[in-house]
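Bear in mind these aren't lab numbers, they're just calculated from the coordinates by the rules spelled out. This one's a predicted model, so the numbers in the text were calculated from it and none came from an experiment. Cβ atoms are built from the backbone, for glycine too; each structure is taken alone.
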Structure P
Amino acid sequence: MSDSMWSVLAESARDQWEATPLVGVGPLQFGMTRGQVTAALGRGPAMSSGDSAAYPPSDPRAWGNMLVAYFRAATADDVPPDLPGRSLTGGIDDGYEYQPGHRLGGVLAAVAVDARFGPQVRWEGLALTGRVPSATDDAVYAKLRDRGMGEQIRFSQEGTYSYGEIGLLLRVQRAGDILLTRPVFAAPAWVERLGDTSEGPLPDQEWHSH
């Protein structure tokens, strides 16, 4: 990989992940606490705020992130999975107190995978990261249609598609003079209006990522 600011990780150099719609992506499960996400990725975030954490690629020459994890406030009904890094009520989780109903801390609700440096995420064999946007949208739609699905496809204000039945928003990201797919995977609680840039669940930070 070159150290250009527009470098794109070669396909052979990317981690290979599988997406399980509405459940998780790669080693990440929706409902994890912040500490569990960090433990699953094996590295701490490069930047962190109350509702997000950006994780860097393993290559220090990369100008960007591997992925951004988005969190929602936990409720009294949320039970984080029994996995390493789990935080219990009142505990400190990645610098934030884990407290149901509190905006900070919270549980994993969405994962945005970087088009240039993120893992290659596949859904039923279909590669979704760093691909040609139009061809990937066509392939996702064809798979949904073959399964008798496709009733929850929405067109966002930024001109990208969201696929509610599999909790996927297929955004695009610049890589020099071209655009590549930046898939965003969401938990069931965030599927409704996932692609709504003004009133949807995704923080503004995601819509400012290009």
Structure Q
Amino acid sequence: MGDKGNQSRRRIVETARALFHAKGYTSTSMDDIVREAGMTKGSLYHYFTGKEALGTAVVEHMIAEQCAAPQGAGPRDPIRGVVAMFRRAERELADRRCKGGCLFGNLALEVSDLHDGLRRTIEAAFARWERQVAHALESGKRDGYFTPSLQSKAMAHCIVALLEGGILLSKVQRNTRPLKSCTGMVERLLEGFRTRKSPLTPLCQRGVRGIGRRR
């Protein structure tokens, strides 16, 4: 595929991503995508056999963005890194007036019972995310931030579930309070595993607030 073809395919994927986020996967038609992208339907079907294939491409594009993101640019303290992820979600939700939310989560709710191929792609996206969080926590254990009792994989699963659940409740309530509560609780949960000889002072002693302040 030449540069022009790559650009056209990317424009379709990015247009679909924006529409899926704004309107939902089910409510977005291929005609909507064609119209918004300024392309013909023939051009769209040249690159994608159907809506599920396009949805898969959107998720794979988002995974590729995760892979391309610079590693190790976050805070040294893994607790601060996790809390920063929650606070970023809070700001993004507030900016959108608690609409939109996490596209991975939205797609999972919409398509998991309807399109198994797309469900598996989303499953892989969440699995990668959990591995990234677990790796950060495990590195924290090796560096002396956490006690050996911390189960990094289980905690990563819990962190992602809290974030997604908080986003969902905030969308339903049109208020960021549920997500802020999850931010505070995940911070307290992780602080419970911090070692007394941690390389950094606990967040609660550094003026970092949990519930009530703040992806």
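Observations on the structure shown:
- Given 16.0 for mean count of other Cβ atoms within 10 Å over residues 107-114, calculated: source structure among P, Q: Q
- With helix-only ellipticity at 222 nm (-39500 (n - 2.57) for each DSSP H run of 4 or more, over all residues; to 500) derived as -3500, matching label from P, Q: P
- Ranking P, Q by mean count of other Cβ atoms within 10 Å over residues 115-122, the structure that comes out highest: P
- Value 13.1, calculated as mean projected area of the Cα convex hull in nm², assigned to which of P, Q: Q
- Computed 53 for percent of Cα pairs over 15 Å apart, for residues 19-82 alone - originating structure among P, Q: P
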